[in-house]
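Student: Multiple structures are listed underneath, in structure tokens.
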Structure 1
Amino acid sequence: MLVILLALSCPSKGVENPVTNGSFEILDEQGFPKDWAPVGGFPISRIDVSNDAHTGKYSICLKRMWESPHEETGLNRVCHLLSGSKGSMLSELRGTISFWYKVVDSDLHTKFLLCVIPMSDKPLEDTGAPRQYYLIPPAHIKDKRWHRAVVTYDFSNNPNVKWVMPAVRIFGGRGELLVDDVEYIEKVGTLPLISDVYLEEIKAMEGRGCLLKAELQNIGDEVGDLTVTLSLPPYLHTPDPLTKELKSVDIKEFPREVTWKVQGVRDKEDSIMLFAKSRAGWVAESELKLVPSLKAELKLRQYILARGGKSTVSLVIKNEGTAFAKGISTRITLPRNIQLLDTPEKKLDSLAPQSTYVLSWQIKALKESKREEVKLELLTTEGKQVFSGDVLIGAPF
């Protein structure tokens with residue numbers, strides 16, 4: 001699943017971007033982007049320019065190489081603490097900061113944040129106002145695509161805030177993030193975000209009937225209406241209206257859920273698309289991949305056998321994906337001290353999404369042994385998975 005935020009409206013041409021060098025094209029004598037400063041360093045972090053850019057020649061690459069609870073990996077604007085000077089921070093205390101980003105790599109628990117930090121006239125982060133941030137959703141992790149995000153903020157009523165700082169942070173485990181084309185936008189209006197899209201299979205209709213659910217939010221700076229449109233492959237259909245409207249979506253409310261009933265056999269790799277729009281000209285686009293995803297587990301009914309004893313070896317196969325898995329083959333491999341009382345290869349024509357099937361083999365222990373390894377292979381179009389388990393063979397009871 002991918003969630004992509006695209007801007008159809010943008011600041012007027014000719015208006016200078018207060019985020020100077022927001023595209024990281026101007027480098028200093030050390031080769032680092034002018035007006036920006038790294039947060040963290042070797043051996044935990046490496047922050048440098050990259051030739052993988054959204055536009056122009058360069059982006060900034062933030063690489064967190066080790067997990068550390070005591071050190072951040074990030075990017076700030078140039079700021080001289082306790083100097084009383086602005087540095088490269090912004091004087092605009094209300095508005096929106098837009099970022100383009102691509103997550104190249106990530107551990108399971110790594111968090112990527114795009115931030116706006118309120119700063120005092122010292123300057124220090126001591127205003128009492130919280131940071132505003134955008135947490136990059138899991139759907140964007142390692143998807144090889146550039147995405148646009150925005151962070152809206154308003155510190156204009158806080159007398160302690162003198163300047164604001166666009167910033168980037170990586171917390172937790174390892175990760176690699178590219179950022180480009182950071183800019184200030186005075187007002188964005190109603191701005192949609194599709195924060196989640198998922199399928200719920202209808203019982204007894206797995207792979208043929210499901211509920212498609214999407215969660216939508218307004219991350220802009222004013223209340224407004226949103227529309228969301230479903231686009232299906234030609235072999236799928238829905239009895240519901242393809243376009244649905246959400247009235248008066250507030251910027252502070254929890255995500256609203258929209259549901260369609262989708263019918264048709266999902267037996268090939270494909271995708272379902274969603275498009276959310278606002279009257280301000282912003283569009284959020286989301287892609288839900290239709291793919292099988294097989295997980296398997298080897299189970300032994302007994303792992304301690306007497307010589308001459310029999311047992312069952314099973315492979316529990318579950319399709320955790322969103323489409324039928326087809327052409328599933330399995331094979332068992334046994335050591336000399338265990339006899340197979342079954343055919344070594346077994347096949348499964350197809351397995352519906354969110355369904356489980358169990359294949360089993362009967363075995364017999366031939367000779368006493370401290371440890372014998374049983375192997376099962378699961379072969380699909382995606383490759384081979386190997387599972388193993390140990391059997392102990394003792395003297396007859």
Structure 2
Amino acid sequence: AQDIGLNKIRLENYATWKTYGTLYTQRYDINNKKWSANFMIPPMAGDASIKSYIDVESNVIVPDPEDTQIDIPIKFCSNVLGLTDYAKKEHIKEFCSELYINGQKVSEVKDAETVSISSEYLYSYFKKDTDSTVVIDLEVKSYLYTKFSTDGAYTDTAHDQITIYFYGIPEEEEEDETYYNRVSDSKYTEYEDILPPYITNIEITKIDSQSSSSALFKSKKYGADFICAGQTIRMKIEVENFEGKLGLSFDGDSSIFTFDSLTKQFEWDEPKSRNVRTRFSRLDDFKKMYSKNISISPSSTADRVSTYEMTYVIPYGTKQTLHSWSTLRKQSNDAFQIDENRLFTRIDRPYQLVFKAVNVNGADTKRVSLDVFERWDTLYNRDISKYIVK
């Protein structure tokens with residue numbers, strides 16, 4: 001449109017998040033013959049979607065025999081994925097997540113002009129005399145409407161299940177073969193003695209430009225491990241007495257598990273334009289990595305110890321937990337002078353990487369703190385060596 005001249009075109013239909021827009025233009029040639037053309041305007045966010053999540057402390061509960069009331073905290077949320085520089089949160093008219101327990105709606109969270117909503121609900125189950133094993137079905141239904149009526153609704157649903165064993169987990173679960181699949185999401189191997197899982201080791205390193213691994217940065221100010229937004233971490237976890245899928249979730253701002261437009265640009269669009277091999281062959285597979293709850297399959301198992309390995313690109317738009325030149329400039333409104341004594345001081349608590357292994361005899365959860373600093377690609381002219389432990 002700018003090449004033709006804005007005074008020579010007419011907007012027929014504006015583009016929305018989902019739909020194309022159209023431009024109309026016409027001109028006369030030297031023979032006074034009229035020529036006209038229509039141009040398509042791509043959607044603002046053709047890949048936009050929403051994702052619902054449910055987070056519970058454990059999917060298996062074995063209360064004490066004297067307990068008659070079981071309190072179960074449930075977190076539920078939804079995030080907007082795949083936005084661009086053109087599709088903005090201000091376009092969101094209504095964003096809602098509803099929590100259903102055993103088919104009944106019990107809570108909801110609703111907002112507008114935001115890309116993330118979350119809430120918590122405390123569910124109380126009161127034991128009946130006839131209770132032995134109780135299964136509780138959880139469902140989160142989310143929907144989003146933009147201010148463009150032609151877009152319609154974005155929807156997503158998440159499911160989970162909690163089982164309460166009031167008299168302990170039965171030694172044999174032959175009538176409920178799906179129980180093992182629900183917990184571990186993999187084929188269950190029966191041992192003579194099933195021991196609870198135990199996470200014995202967690203190693204997190206950063207991947208350098210040569211694809212080699214090195215230790216995370218450690219700030220002198222707090223002695224905390226940190227990574228720059230946009231960098232890649234490698235995780236290696238060892239778990240005893242466990243062969244199922246290891247759960248990984250994130251505590252902290254949702255930006256750490258959001259596939260934002262900058263991450264798509266640097267990790268997908270630009271490599272593809274240069275015919276450089278990308279981390280995933282399909283964009284949808286790349287998007288699936290960014291989930292609040294991730295399942296990791298074992299890479300090897302020996303002597304009842306399973307090893308789990310995964311690489312994860314910290315999204316470029318991850319909210320910082322430590323002050324940098326960028327955040328301090330914004331606070332001072334001065335592009336040239338900042339208080340360097342505040343570099344690497346804390347903005348917010350560190351993110352928590354939560355690893356969880358669950359089998360029929362118990363669960364083990366381990367947490368690792370991780371701070372996030374300024375985007376690595378904005379630090380080319382900065383010397384951070386004097387602020388980190390060598």
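Taken together, the values in this text are just the output of simple stated rules run on the coordinates, not laboratory data. None of these values were measured; they are calculated from a predicted model. Cβ atoms are built from the backbone, for glycine too; each structure is taken alone.
Student: Suppose distance in nm of label points 7 Å out along Cα→Cβ at positions 31 and 47 works out to 1.8; of 1, 2, which structure was it derived from?
Tutor: Details: 1: 1.8; 2: 4.6.
Only one of 1, 2 returns 1.8 for distance in nm of label points 7 Å out along Cα→Cβ at positions 31 and 47, namely 1.
Student: Please state which of the structures 1, 2 yields 157 when volume of the Cα convex hull per residue in Å³, for residues 111-286 alone is computed from it.
Tutor: On the way: 1: 157; 2: 249.
Source structure for this number: 1.
Student: While we're on this one: Please state which of the structures 1, 2 yields 0.80 when FRET efficiency 1/(1 + (r/R0)^6) of positions 223 and 295 (r between Cβ atoms, R0 = 41 Å, to 0.05) is computed from it. Walk me through the numbers before you get to the answer.
Tutor: Values: 1: 0.40; 2: 0.80.
Only one of 1, 2 returns 0.80 for FRET efficiency 1/(1 + (r/R0)^6) of positions 223 and 295 (r between Cβ atoms, R0 = 41 Å, to 0.05), namely 2.
Student: Tell me which structure, out of 1, 2, gives 4, 18, 25, 24, 16, 8, 3, 1, 0, 0 once P(r) over Cα pairs in 10 Å bins from 0, in percent is calculated. Don't skip to the end; give the middle numbers.
Tutor: Values: 1: 5, 18, 22, 20, 15, 11, 7, 3, 0; 2: 4, 18, 25, 24, 16, 8, 3, 1, 0, 0.
Source structure for this number: 2.
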